[in-house]
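Asker: Listed below are the structures to be examined.
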Structure I
Amino acid sequence: MITLVTGGARSGKSRFAENLYKDEKDVVYIATSKATDAEMRERVKLHQESRPSEWRTYEGNYDLQNSIGKERNYLLDCITVLTSNIMFDISKDVEYIDYDMQRRIEDTVIREMQNLINGISLKDYNLVLVTNEVGDSIVPEHHISRVFRDIQGRINQKIASLADEVYLVCCGIPVKIK
């Protein structure tokens with residue numbers, strides 16, 4: 001079963017996603033954030049403390065299929081951070097991301113997600129994916145922000161099409177949309 005959970009920042013999507021496995025001990029938490037400053041280190045620590053100690057953690061943005069072990073349940077939090085990490089790995093310090101580079105970024109993220117989904121599906125395991133709904137706000141002023149929003153929106157559409165279930169979380173309330 002592939003489940004996608006989406007929503008805005010601080011909507012409760014991660015809590016909802018983790019709660020889907022509340023009675024499970026054989027869970028792998030795939031963490032995509034990079035603790036590059038004090039704020040992120042604190043966020044990572046709080047997330048770690050909120051998860052059951054029995055859950056195994058796999059940290060990374062590439063070769064996500066390597067997270068697959070004997071556990072039956074997987075939770076990736078989150079695709080949005082994965083996308084931004086890959087986007088900045090590819091674009092480095094450029095100020096303009098042309099359509100070819102956008103395609104390369106998007107293809108890289110989709111390939112990583114597809115490999116993970118395929119690996120999970122082959123073993124008939126469960127995967128919950130968390131992502132931000134990034135298109136429900138004003139159009140960003142900065143080019144890089146607009147590119148990110150566009151790439152993430154297309155990635156979310158692709159992953160939603162592959163998912164068995166999709167939930168939108170708003171104000172801590174999940175609504176099943178697929």
Structure II
Amino acid sequence: MNLPPRGPAQVRIGIAVAVPEPYASRLQQARADVGDPLAEAIPPHITVVGPTVVDDSVMPAVSEHLEKVAAETPPFRVHLRGTATFRPISPVVFVALAEGIAECELLEEQARSGVLAQELRFNYHPHVTVAHEVPDEALDRAFAEMSDFEAVFDVASVWMYEHGDDGVWRPRRSFALGGASLD
């Protein structure tokens with residue numbers, strides 16, 4: 001995983017939609033089953049803003065920004081279905097979104113502005129990783145074994161995760177989505 005360096009008085013954060021149970025456990029186990037060393041360090045999620053380093057002093061502004069973005073974003077439904085890959089560009093197999101793509105894209109665009117504005121290495125593509133930087137055989141296995149995976153859930157919040165010195169991403173704060181409720 002390509003992480004930006006973090007200095008003293010800085011924190012490495014990521015903003016994501018958490019995948020709820022019972023789906024999260026199955027996705028995490030699938031990642032572990034193919035030998036992905038990050039299976040236990042990264043909870044199943046849909047990235048909104050990837051790993052970002054900010055000064056501790058800026059964290060109140062980050063929270064304020066995310067509160068505003070979340071309040072202006074209506075809850076939405078995500079439907080995960082089947083597998084796809086970023087190969088040969090990147091050694092990643094993921095579960096694809098069949099519903100919720102546009103909502104994730106809009107959320108990402110709004111969140112990645114202001115205090116969190118940054119250039120992207122790759123175009124934003126919402127997904128849930130199930131294998132990353134493992135041998136080709138493991139990528140093929142993840143692709144085949146998760147091809148029938150399906151999950152539908154409502155997204156009512158977005159989470160700020162913090163990357164610890166131990167390499168584990170931990171949820172630190174949720175931001176409730178506002179706007180109209182789901183029918």
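We did not get these values from a lab; they are worked out from the coordinates using the rules stated. These figures come from a predicted structure and were not determined experimentally. Cβ atoms are built from the backbone, for glycine too; each structure is taken alone.
Asker: When relative contact order in percent (Cα under 8 Å, 6 or more apart) is compared over structures I, II, which one is greatest?
Answerer: Largest value of relative contact order in percent (Cα under 8 Å, 6 or more apart): I.
Asker: Out of I, II, which structure matches -14000 when helix-only ellipticity at 222 nm (-39500 (n - 2.57) for each DSSP H run of 4 or more, over all residues; to 500) is calculated? Present the calculation step by step, with values, prior to reporting the outcome.
Answerer: Working: I: -14000; II: -7500.
It must be structure I, since only it matches.
Asker: Among I, II, considering only mean count of other Cβ atoms within 10 Å over residues 93-100, which has the greatest calculated value?
Answerer: II
Asker: For which of I, II does distance in nm of label points 7 Å out along Cα→Cβ at positions 5 and 53, calculated from the coordinates, equal 2.3?
Answerer: Derived from I, not from the others.
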